[in-house]
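No lab work stands behind these numbers, since they all come straight from the coordinates. All of these numbers come straight from a predicted model, not from anything done at the bench. Cβ atoms are built from the backbone, for glycine too; each structure is taken alone.
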Structure I
Amino acid sequence: MSEIYSDELLRSVLKRTKTIACIGVSTNPVRPSHYVARYMGLRGYRVIPVNPVYAGQTLFGETVRGDLAELTGDSVDMVDIFRRSEAVPPIVEESLAVLPDLKTVWMQIGVRHAEAAAQAETAGVTVIQNRCPKIEYQRLFGELRKGGFNTGIISSRL
């Protein structure tokens, strides 16, 4: 299974997605799972945080869910997985079982699992591995600066 994705595919996934379940999100603002989820929320996506450690707390205006089963009734287009690769198979299995509107399984940078990806693809779900939706959104929708990061600081330096 290739990890080479066309810009057209990535752009299409990001445009069709409305609600993201962020698996393994942290309440710590310096953790990548936190700032990626926050960023996606600021770009208009509904981000539902999922982490049993923080279940019941509020993050990004949403109640943190303990597991995917708590999302029944929510229309989730994408699961964004911030867990180690070995944790992916049960997440994909549960996602397929409880999220009838699921269109995309997105595994963060460094996260990949060929068998789980194949299972999701067999079920008709698009799989993106070893990529970050925040980075791809910035790259594809013109929010990256020359150095590759949108720092939010205006500078006359190139």
Structure II
Amino acid sequence: MADIVTNSKARHDYHITETYEAGLALRGTEVKALRAGRGQIREAFARIDRNGEAWLLNAHIEAYSHGNLHNHDPIAQRKLLLHRRELAHLQALTQAKGHTLVPLKLYWKNGKVKVLLGVGKGKEDPDKRHDLRTRETQRQMRDATMRRIKDR
């Protein structure tokens, strides 16, 4: 399970409550561009439409360098492949106020591209500051213990 792209901004901006693995319907040139590491999901999000289909929006997969006139659109909507029960559950979760579907990472699994989707609720600025503060104190404690071990 090798990561292609990770969304480092997602866990900073959202409280992730649940994660789901989804397939991604891609064209050949999109797969080749991802193999070359030419993808970005920092501003991406997922949405379930009226027909009950899930779509990945704002994901940027660069045009394949050796593609021809049939190359893909870099910011096209891409269909997410989920079971009907999962789609219904995700739709119910995202209808709650403030919840959204955020792609956490793209990765390879058995030769297929998968998306790890997180159901998240947006963090407020104080929450973000609190997370930074706790991370900083954990780092300081870790550094202090390492210094104590070195001094022995």
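Observations on the structure shown:
- Comparison of I, II by mean count of other Cβ atoms within 10 Å over residues 77-84 - largest value held by: I
- Per relative contact order in percent (Cα under 8 Å, 6 or more apart), the highest-valued of structures I, II: II
- When distance in nm of label points 7 Å out along Cα→Cβ at positions 109 and 133 is calculated for each of I, II, the greatest value falls to II.
- log10 I(q)/I(0) by the Debye sum over Cα atoms at q = 0.13, 0.19 Å⁻¹ from the coordinates reads -0.57, -1.22; which among I, II: I
- When distance in nm of label points 7 Å out along Cα→Cβ at positions 93 and 141 is worked out for each of I, II, structure I gives the greatest result.
- Structure (I, II) behind the derived value 18.8 of mean count of other Cβ atoms within 10 Å over residues 29-36: II
- Structure from which 0.95 was derived, FRET efficiency 1/(1 + (r/R0)^6) of positions 61 and 117 (r between Cβ atoms, R0 = 30 Å, to 0.05), options I, II: II
- A value of 1.1 for distance in nm of label points 7 Å out along Cα→Cβ at positions 37 and 53, calculated from one of I, II, originates in structure I.
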